[in-house]
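Right after this note come the structures.
What follows is calculated from the coordinates using simple rules that are stated; it is not laboratory data. Since we're looking at a predicted model, the values are computed, not measured. Cβ atoms are built from the backbone, for glycine too; each structure is taken alone.
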Structure I
Amino acid sequence: MFLGQNLLAWLVLALGASMAAGNLAAILRPRTQRRDPDDLDRAPLLRSIVYAVIGLLAALWALASLLSL
């Protein structure tokens, strides 16, 4: 298989971890300046938490899949 047998698990790990990290960064360090007047002051809290949890679950699942092989 192209790029190894565990390509899907590695991709899910990368995407899940980046989804969790990006949303947590948006919560913990909001932008200081807006680029556009229509931009929000900070990220929507509930949506960011839900997306961070989904990303963390995906990353943990992928990591468990990789370690169980």
Structure II
Amino acid sequence: MNLVKKFGKKIKLLRFKKDISQEQLSELSGISRSVMGKIERGEIATTIVSAQKIAIALNVDIRTLFDFSDLE
């Protein structure tokens, strides 16, 4: 699995763990739902600024988004 796919999978996992819908995460991060969906599916890479917004919205340290040890 490539980095972009792992990153998206990690965001989705964290979102599920926090019981947040994709729409809620989009609103909290200021990233459109369509873009958030593409990020989660690993269809597009995101910027470090957007990664920071997602981390803040999920209330996690940005490093957590890049820790793939809990993925299959």
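Each of structures I, II was scored by FRET efficiency 1/(1 + (r/R0)^6) of positions 37 and 53 (r between Cβ atoms, R0 = 35 Å, to 0.05); the highest score is held by II. Computed over structures I, II, percent of Cα pairs over 17 Å apart reaches its largest value in I. When you work out relative contact order in percent (Cα under 8 Å, 6 or more apart) for each of the structures I, II, which one comes out largest? Comparing I, II by relative contact order in percent (Cα under 8 Å, 6 or more apart), the maximum is at I. Structures compared: I, II; top value of distance in nm of label points 7 Å out along Cα→Cβ at positions 5 and 61, i.e. the largest, recorded for II.
Given a computed value of -23500 for helix-only ellipticity at 222 nm (-39500 (n - 2.57) for each DSSP H run of 4 or more, over all residues; to 500), which structure among I, II does it belong to? Matching structure: I.
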